[in-house]
1. From which structure (P, Q) was relative contact order in percent (Cα under 8 Å, 6 or more apart) calculated, if the value obtained is 19?
2. Given a value of -14000 for helix-only ellipticity at 222 nm (-39500 (n - 2.57) for each DSSP H run of 4 or more, over all residues; to 500), calculated from one of P, Q, which structure does it belong to?
3. Kindly point out which one of P, Q the value 2.6 was derived from, the read-out being distance in nm of label points 7 Å out along Cα→Cβ at positions 35 and 235.
4. Which of P, Q yields -0.27, -0.36, -0.45 for log10 I(q)/I(0) by the Debye sum over Cα atoms at q = 0.07, 0.08, 0.09 Å⁻¹, as computed?
5. Assign the value 22.2, calculated as mean count of other Cβ atoms within 10 Å over residues 11-18, to the correct structure from P, Q.
6. Figure out for me which of the structures P, Q the number 0.98 belongs to, where Cα Rg over 2.2 N^0.38 Å, for residues 19-162 alone was derived from the coordinates.
7. One of P, Q was used to calculate FRET efficiency 1/(1 + (r/R0)^6) of positions 43 and 267 (r between Cβ atoms, R0 = 35 Å, to 0.05), giving 0.95; which?
Structure P
Amino acid sequence: MEAVYIILLNWNGWKDTYQCLESVVRSDYPNFRVIVCDNQSTDGSLQKIKDWAEGKLMVDEKINEKLKPLISPPVKKPVAYVQYTRAEAEQGGKNDDENIPLVLIRNDSNAGYSGGNNVGIRYALQKNADYIWLLNNDTIITKTTLKELVYRVQSGENLGLVGTLIYHASEPSIIQAYGGGKIMKVLGTDRFIDSPGVIDYVSGTSLFIKREVIEQVGLLDEKFFFYWEDVDYSRRVLKQGWKLGVAINAIVYHKFSASVGGQSLKSDLFKVASLTRYFKKHQRGWWLIPVGFNIPGMLIKRLYRGQFNRIWPILKESWKAVKSK
């Protein structure tokens, strides 16, 4: 049976991560391991996650009542784990660790979404993973989600990346994304779709990848610190002749924007840098058109909302992104 390695990226988010782990370890697909890559958290996340695995941590966090059966009662503890540094993990860790279900990796910096996940991907490749599932730590899955993803990717449709139905964790009946979204190439924007249709990219919230895709296309582009890395990777995969798909019976509940504080200034700056890089990379010759639409639009919205303190930082980040190679 094909081996699946599930990568959760944690940065100061152990409360979300432990809930995600509680749901993931209930999966009815038997051949999987979980890798938690910690991006140099400062809130003691790794110790908290180890406490969870050892059965020492019981936190009653708020969650929609409909989702509580997915994470409670707690699974039987202890859950065996092994911990590595980034260097150790990228060399494949110990030779005899394949039967340990939980791998904890302490990254030596906050490398963002791409850099942090790439550490886990390198480890998984060393361990001969057949599939790699990048799953946001602020999600909760169902018992059958993983199995449905494997079924879908094995459908014989030349699928390289597969997404899931993503619902709002706060409103579990409302779809956040039908696997991914569309790109407006002129306006320089992206949007999730919430009904069946052709997608331009699979959402990085839940990104299921074939090993062969990584071997052919490579790792995530680490110049995307946060945002647009999933769009970039999907574009690269499509260029190599693979297709994108959605496992319509695979369900993920997402808390949304837990890691960057939603519509924060930090979020704005990440978006400016990433969208500029994406269009410069993939729409050479006319990348200024989508960037020229998007950033002024962002500035107008911030002025309308009275967020005047954001204008100068956004302008500085825009100029930096435009000049970068």
Structure Q
Amino acid sequence: MPYLLDTAALPARDRIEAVFAAMSQASAPCYVIHEDPDGDVHARMGLWDLGSASVFTTRASGIRLLRTVRHAKQDVMPVVALSAQLQAHGRHAQLARQEVVAPGELMAVDLSAPYDFSWSGDGAAGCVQIPIDELGLPVDVIRRAVGNVRGSPLYRLVRNHVARLASDADRICADPGAPALGAASIELARALLVSAAQVDAREVLADTLLTRVRAYVRQHLTDPDLAPASIAAAHNVSLRHLYKVCAGAGLSLEQWIIAERLRGARDELVAREGRQRPIGMVARRWGFRDPTHFARRFRAAYGMTPSGWRRTGPDR
């Protein structure tokens, strides 16, 4: 998804509402307060997918983004943003900390918490937005880190990376390597936050391995090659260690993957679009290469055949 909004094509009377709608879609819900609402309000916003992350850029007249406790309670997908200030000085307050972010500097924002951010005059910023589930870090570690990123030796590396993504997002995010770059960006963000929080990365990642594995599996359920070996490789642990962690939580990894795939297929069979697909196609989409095996598993889990469920199941 490229540009969300360019107010140059809108009448002046519609711009404030359009900026609010675009900001709500691209980032966290908040109040959008314009420095001069009766003057020349203008904005250009872009949003691009970068694998599991996204790149969001804004160029706008003077603006203030105020996220309240009420807004934060409405959030269903907590996100961390690493934002490079590109033009004008940003003023940022969050978690009892205040900072001024000069052009060329980077800040970290926990979008699941209240914050107050603004700039005067024409300004610009570009950020990488990452779901907290993808980072696999405890919220307390993230919140300890967000106000201290400048103290990390990784700060300049990550700052330059985010600024480059923001400056050439259209071309970078359209490249076939974008998902891999997104994964690398998440790793960089995790490293920066762990460094800024001054915690032992090995202990943190060990404590959150099962959480990260669960999130990874849910995102790759439709990949027919998803297997314990590929999951272990994606998380840089041995297969033996992965099994040990799952066993400690009372989880049979293979059976849980099958159960999650069956749940996904069950929902698709009665979804409006899914009803138009042959059952065999739905089975393959959820990683079941053999329709007979899928039907047998489905009956064992839900007490009826896939076709029976499609006939009697509720529309979704």
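Coordinate-derived values only; no laboratory data. Given the structure is predicted, the values throughout are model-derived calculations rather than measurements. Cβ atoms are built from the backbone, for glycine too; each structure is taken alone.
1. On the way: P: 19; Q: 13.
Matching structure: P.
2. Values: P: -11000; Q: -14000.
The read-out comes from structure Q.
3. Numbers: P: 2.6; Q: 4.7.
Source structure: P.
4. Values: P: -0.27, -0.36, -0.45; Q: -0.35, -0.46, -0.57.
Source structure: P.
5. Working: P: 22.2; Q: 13.1.
Attributed to the structure labelled P.
6. Values: P: 1.07; Q: 0.98.
Derived from the structure labelled Q.
7. Details: P: 0.95; Q: 0.40.
Traced to structure P.
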